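These are the structures, in structure tokens.
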Structure 1
Amino acid sequence: MLEKVRKTIVTHSLLEQGDRVIVALSGGADSTALLMTLVPIAQEMDLTLMVAHFNHGLRGRQSDADEAFCHDLAEKLHLPFFSGKMNRKNYKKGTSPEDFFRQQRYRYLSRLAKDHRAQKIALGHHLQDQAETVLMNLLRGSGSAGLKGILPRRDGKFIRPLLETSRQEIISFLDQSRAAYRQDRSNKSRRYLRNRVRADLIPYLKEHYNPNIEETLARTAEVLRMEDDFVRNCVDDAVRSSSVQRHQKRIVIQNNDLKKRPVAIRWRMIKMFLEELTPGNNGISFLHVKSVDRLVQGSVSGKRVVLPKRTEARREYDQLILEVKKASARQKKYAYAVNIPQTVYIREKNLCVETKMVQNRHVDFTRQDRIYLDADKIKYPLVIRNRRNGDWFQPMGMTGRQKIKDYLINCKIPVDQRDSLMLLADDLSVISIENIHLNDRVKITEDTRKVLRLTIKSLSPPSGGSKGQHAQR
């Protein structure tokens, strides 16, 4: 068995000369065998071993006895020993107990490794664990990312030297070494899926279908792991392309670029993006990925899909937008009455709008911060507000009227930005749309006698000017 462990370490580059290694020891047969095999290998590779035990406290005195056993074994081997205890106060509803236990254990081991400058954390997973994991993920409907099973090395630091060693070889090694180990009765409980797979499903498959099912599943996982590595490399290249723009809690992808990708790459990209926006226990499933992919394949702008953790996917013309929405994303209505002359502070936009009558010869169309209107063509009163149902105006150069909603769609303004646009309206219609267009009805001509100038500045509320009052709310 020792030779097999050495081979696994070399094949998967699990250890390097002089590494500092935390060995996770539960006291059970697997982790005990792991520690016993690493002791002679440590001498060969000049490794520094440290033993760590995490006490889940789930079995009362038995759990404490496990910790004492681990302490005594580390002391016998003249190795430093560390122990930690689970804090159940950190448990979050919706998380399975198994996931919570694992998260707590891994967090403790990672913290310990950081504190003691350890490069590796050795775990006792073996060949049967690999087979069980592949079957469990298959039952859950996992893709290749799940069917590749347990990785020999993860995140550069978690290593599994026993992954190609069978449970039978482990027990035989311990018996020959006359090494004691602890028995965990909870491993026989039918409460957990893994125990049911181990005790019921695998024996049934071995008896009726394939006596070497565990080795077959482990070999399948190895093949899928290599194929998954290739796909992941392709996805990594794709997500770094110029067609992907990352913002805080928002990812924008050029839809045509995503659409032309092979399905396997596209689905993996979507899954990666969604998990990036919903870290931790994200709840992203195949159904969510498939729903987003339907948006990619579709041709209708404005459609959206609601996803876990307040995440939303939507099509905006030639873009796919994935975004974590704020708790209150709806834009409130606002409206400010406009007098002349006056400076109005628009709180919702953090803008100041100054109105003033000027002579025609003072018109400067090169100024991006100014709007010029024919004052005689305005149907007073004036109001600055965001859009309302039924709003319309006459685009510059056109003779007919058009609904604001349709005009913004034609201008390809994203739906989540339309209600935030600042409009200037008189008693008849909208006469100006922020940063977009002016109503033909009030444009400056050679015959214009009186010019209304609006100067828009991004400022704090003016101290000297009068603060506009809300015309309506």
Structure 2
Amino acid sequence: MAESMRKSLEKGEAERLAPYALRSAEATRRLPVEDDGRAFDYRTAYQRDRDRVVYSRAFRRLRQKAVTGILPAYEDHRRNRLTHTLEVAQVARTIGRALALNEDLVEAVALAHDLGQPPFGPAGVRALDDLLSGERDGRGGPGLSDLGGFDAAWQALRVVDLLEKRYEHPGLNLTDATREGIVKAQGRGRVPAEVPEGLRPGLASSFEAQVVALAVRLASALHDLDDALQSGTVDLAEVERLRAVRELKKKLGVRYPQRGGRFMKANAIHRGLTHLLVTGAILGTQQTLAKWQAKHKIVSSSRFLELRDEAVTGREVTWTRGGGELVSDLERFLEARIHRGREAEQVDARGRLALLGLFAAYFADPGLLDDHVLFRMKELADVRYLRDLPRASREREARAYRSDPRFTRLLADHLAAMTDAYALAEHARLLEMGAVPIPSLEQLRREDAP
């Protein structure tokens, strides 16, 4: 009964999906799935991945992380990382379903793609990348040695592989297709020196991951425009001059709101552009995949898997030519009007300085860290728990921590997991204590030298 239900779902995939879609029955994981005493198995492998992501702590924390800048303490309408993720998943599922791809895999990748995002959006990414690439310390001085930098996509993989704690093993034990999709849906960034098991960073993205990548780009542009329009950051008349909106007004004709305020017109623009650009993505990709399938004679799933590594380029999921130009034009407008400027840079600077200051404070005095972080250091480095040591021995242990790259990586994991509000509150608390600012890392190196 239990097995037959999952088998029935897998059979349905085999009958329903395109030959170039990935099948759940062929999914692989690094570890066996825990049975936990279950009597029924009524989910496919990718459905299980989706559910594990949704129940993770990292997923819940997305609610209090900004897409860009800093999320205000009381904000009812502006998008955050969680609403962004849900909109990406909705767009991606619509496109994936229309293309007869594996919708469950698309959804799992979409829901997990932002789990590695630190607080304060791109400003947080830049701060952590400076710290882990050796560019900066917490006070603008020379940094540590190059530890590979920080990339939000690879950090999301660390979250699902190592940092989430729900089972006896580290991480969520997701399928390799979902894990690979998480990394490749956002661009590959700087590949780690040691590539995690089950990943193939040199190969092109699956079509499901390509759908998520396109949906991330589309949803980001549309919700940034909608937030800016609804908040009055940009004028309605200015937005109506955009090529995409002019095209929308032409298609809608008299159905475009002639009266009503900014609110109703903003809703019509967001709704209309979503439909227009999603349709362009579906039609463009259908044309591309039809030519691709005919060229490579893909008539079965086995034939696709045999040729996938050499035949897939990573550019198969795309808009029609006109649709891609509309999206690029919209992104240029948002970059010039929303993501740049004095106010945006001030907000970014505040978040960046908070993360750099927190790193510097923790690096100088590990005793400032939460207990669970110190316990993780104990596990990683096989050292004694810091608070169990006599006070006279703690500074000697702190010097050992500062010379250990695993401690630096641990701090980056801790900072990346923070929400905007928690990072700001923690920074303010340490400022009040006098723990920030503190000596630069270069000064600490000199003090630690034998």
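Please treat every number below as a calculation from the coordinates, not as lab data. Just so it is clear, the model here is predicted, and its values are computed rather than measured. Cβ atoms are built from the backbone, for glycine too; each structure is taken alone.
A value of -19000 was derived for helix-only ellipticity at 222 nm (-39500 (n - 2.57) for each DSSP H run of 4 or more, over all residues; to 500); which structure in 1, 2 was it taken from?
Only one of 1, 2 returns -19000 for helix-only ellipticity at 222 nm (-39500 (n - 2.57) for each DSSP H run of 4 or more, over all residues; to 500), namely 2.
When mean count of other Cβ atoms within 10 Å over residues 22-29 is computed for each of 1, 2, the one that comes out at 18.2 is 2. One of 1, 2 was used to calculate volume of the Cα convex hull per residue in Å³, for residues 46-229 alone, giving 154; which? Matching structure: 1. Of structures 1, 2, which gives 106, 49, 41 when Cα extents along the principal axes in Å is computed from the coordinates? Answer by label: 1.
Thinking only about relative contact order in percent (Cα under 8 Å, 6 or more apart), which of 1, 2 has the largest value?
Top value of relative contact order in percent (Cα under 8 Å, 6 or more apart), among 1, 2, belongs to structure 2.
Each of the structures 1, 2 was assessed by percent of Cα pairs over 24 Å apart, for residues 222-405 alone; the largest value belongs to 2.
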